[in-house]
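Asks: Okay, got some structures for you below.
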Structure I
Amino acid sequence: MLNPESRIRDFPSMAERIYLNTAAEGIPPRAVLDALKQYGEDKLIGMDGRLLHQEQWSQARSKIGQFMGLQSENIGICSCSSEAYNLAYLALRLKTGDEVIINDLDFPAGATPWMSNSSQATVKVWRSRDGILDVADLAKLLTPKTRLVNTSLVSFYNGFRIDINEVSEVIRKNSNAMLAVDVTQALARIPLDVKKADLVISSTHKWLLASHGGGLVGVSPERADEWSVPAGGWFNVENAFDDSRFEKVINKKGADSFMVGMPNYPAIYAINAALTYISEIGVQEIDSHCKKLVEQCRSGVAELPVELLGPKNPVLPSGIIAFKHSKYEEINNALHSAGIHAMSNAGRIRVSIHGYNDENDVNRFLEVLRKVVTSNVG
């Protein structure tokens, strides 16, 4: 893991603040900024730079596949998770009578495409109870008409982490539906086991520590034909420049069909560098380091007069702790005054802990929080 010297070398902005908001926006290491600069240098040589861009693209697909447990040919890269989900919506070709199940802990990117005006499917909501999704409740929603179950591996809202293998087993027992999993709040922070998912999607500017403009797509090879996007474009078209191009469109299959146009090469350089940086440290090492900090933070928050969102002792911990308090604006102001960055919105405070955080960060956060929520109490 990082020592005090390497922490400031790789993340210089951490020298003067405490950053606990990676679930919203990750801080890229210097290596990512160097990669973006390299993109600029390669772009300066014009068409000859395309070969260098394509090599970065190829390397990134391979590394993403390693993180997701897939081969590089099963990996697509588009512009963001929202684009990926909208393309997935096109791929399903939903009809009247089809059913899609989402849940109330999902991020809007994965929940809203199926609810659009053009969708003919019936959308069912898997409701959480006390911040937890119970697979027994999912089983009651599944029918032979269910085409898709979508869920986040880790909820952006409260950090609840689901057991994908358990979810998959329930789905297989009760339907022939496919399982789509958003790993945005887990990729590069938690060792992934999503082999039983049919579609895996992630953004790149949070825990992965890359840039904006990346949407990662992993497609199960067993059901790749069902995830073939019927979209216009050229990068995703087999016959884009053939003589038949004005007679018919032949779309590529599976992951390749999610890449509809020119790859966002600047983002791909950043993704490649971020994956390399994370790999050199090790996701397992990052997770082990952070588990102690997350437990320290959750235990400290649970001792205070706040409404902890989600379980106090989760079976599958993540990097997020969330809670509510009537003084959330006062808490937010106090944190900022102390140089502590967390997320505050609509009464909810969300703290997210990554590998560049340490015990001092957590102690200082709890000290400021305790002072605000216990003032004028008793």
Structure II
Amino acid sequence: MVSAPHGGRLIDRVARGPRAEKLSCEAAELPMIELHASLAYDVANIAHGVYSPLEGFMTEEDYEGVLRSSRLTNDLPWTIPIVLDVEPRLAKEVLGSDVALSYKGTRFAVMTVEDVYQWDKKAFAERVFGTSDPAHPGVALLAKSEGQVLVGGKVEQFAELPEPFEKYRLWPKETRVLFEQLGWRSVAAFQTRNAPHMGHEYVMKAALSFVDGLFVNPLVGWKKFGDFTDEAIVSSYEVLLRDYFPRSSYVFSVLRMKMVYAGPKEAIHHAIIRKNFGATHMIVGRDHAGVGSFYGPYDAWKIFEDFPDLGVTPLFLREAFYCTKCGTIVNDKICPHGEEYRRRISGTEIRRLLSQGQRPPDYMMRPEVADALISMKDRIFITSSQ
């Protein structure tokens, strides 16, 4: 049986039929808050239950609880604040009332503003990222946020947002039904922000050896300069899954959400989200959601000790490498040979070769995957702020 939603109930704040029409008419007369892409899709994720048990942007009580103890006021684990920042003048005008939420000039949801509170960005950075160093991409993104106060309250969505990869978008309500139809009682979720290399394939197949199915759920949305583009990630997974995984072994769906590069705390966040989709297990790799040297290589493993009530089982899979003596991809738990036989799978080297139009060695990346990426030319990597 798939996992219960976080908090026991899958949130559904999507208006349909006559209710959606009524909200749409009402929204046309309400004050409006224009959202950038990441915030707009946070609304969609709230409304569709991806962020269950949240029903809206966090009020101060939940926000402070997350910063202080990584828990909501009901004591449920939660590590990444889901917040909406606005200008103080606007916040005062809308407190206690409904506002329309808009993306690219189109109103798509209504929010009841229940709370307005101060935003200490430095405290946010230190509690969530463990640093206030502007070299950290999450901290740098936080500094660009223009709103000086936060508003909290429930949202209700009445119109869907555009999704370039619509054929690969599944909401938690849909994946839960699908997993049940497939007869999967155990589901391992795999989070990625990268195009797949042989190390990724190794950990996914290792997980498949003891669960019924694999939920491949790459993140599409804001990522830092130099990361793979959404198009590159989706295209490369299409090739890998088509050619190297049994069709009955996986479900592939994109997750529209920004990366925040919060390392260990983001690993917990990713696990909660996949729990809401119905996953029973979460693959947690080396330096999950990490960046640079801000986190230790296995900090994302250690943090799960602090959340025994998480409700999803982490799968700690070691870093994979190619051993010339074993003649295959292995890890240090199953390979007895010395470092002189080991060929590391380097993300930096893969990026360098792909950017020059060259295939990485076969032990690093499948040739078909490399060719799919090389064919995209200037669309492989993010080259400017999104």
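Asks: Taking -9500 as the value of helix-only ellipticity at 222 nm (-39500 (n - 2.57) for each DSSP H run of 4 or more, over all residues; to 500) derived from one of the structures shown (I, II), identify that structure.
Replies: II
Asks: Looking at structures I, II, which one was Kirkwood radius over Cα pairs in Å, for residues 133-252 alone calculated from, given that it came out as 17.0?
Replies: That value comes from structure II.
Asks: Of structures I, II, which gives 18 when relative contact order in percent (Cα under 8 Å, 6 or more apart) is computed from the coordinates?
Replies: The structure behind it is II.
Asks: Here's a follow-up. A value of 60 was computed for percent of Cα pairs over 16 Å apart, for residues 69-180 alone; which of I, II is the source structure?
Replies: I
Read-outs: derived from the displayed coordinates by stated rules, not from any lab. Note that the structure is predicted; figures quoted are calculated from it, not measured.
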